[in-house]
Structure P
Amino acid sequence: MNDINDLIEALSIEQLKALIEKAQDCIEQKKAGEIEAIREQWIEMAKRVDMEPEELLNYASRKRRPGKPKYRNPNDPEKTWTGRGKPPRWLKEMEDPESCRIPE
């Protein structure tokens, strides 16, 4: 590694700029090659499960159903909360949040 550093140190500014440009071109070429290889693998994997590659992007193995509301805003009955995720502001501001619970 020290030899590379010595070579770089010996280059002029113009030579360093040319080296940077050449390195960037090489990176783009390698990247394009890797992307193409990944694309081919993706197509093969999709074929294994009888799908189009684009379908894989939109596939979710576990579909989440909308939750059943467990809490209702007494001031606005249209607003409910399932108990999943962050509690809504209206529930946090309630003195007794359990009073908003919907009977099962």
Structure Q
Amino acid sequence: MTIEMQKEKDFVSAIGEIAIDMPLARIVQLYEFALFLKSHPLPAEESIEEIIADEALWDKQFADTSDESFSALVASVEAEINKEGTQPMFDVNGSFVEQR
């Protein structure tokens, strides 16, 4: 076993030990975040071709979205905020507020 493989096993084990002490809701968040990280490589891990293709996809999706669709999205967000269905992410000092 190489040193890199051992380090990987050690990290996986350490993550498992951390998760054991977490409530189920947090374990689910940890799992979902791990899936996100797995599917979204760091820019340094992407080739220039992958970055160009990803940018082209974003540009196409943006161009294909009508002003009416954006307006409807904004209206739905504003309606949710106005009915107090949301909670702030940051306090008045700009610090992250953890919701439970």
Top of P, Q by distance in nm of label points 7 Å out along Cα→Cβ at positions 26 and 74, largest first: P
Origin of the derived value 1.8 (distance in nm of label points 7 Å out along Cα→Cβ at positions 10 and 42; candidates P, Q): Q
Among P, Q, structure where Cα extents along the principal axes in Å, for residues 18-65 alone as derived comes to 44, 28, 9: Q
Structure responsible for 7.3, with distance in nm of label points 7 Å out along Cα→Cβ at positions 2 and 90 calculated and labels P, Q on offer: P
Entry that produces -22500 once helix-only ellipticity at 222 nm (-39500 (n - 2.57) for each DSSP H run of 4 or more, over all residues; to 500) is calculated, selected from P, Q: Q
Which of P, Q leads on mean projected area of the Cα convex hull in nm², largest value: P
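Bear in mind that the values in this text are calculations on the coordinates, not laboratory data. Bear in mind that the values here come from a model prediction, so they are computed numbers and not experimental data. Cβ atoms are built from the backbone, for glycine too; each structure is taken alone.
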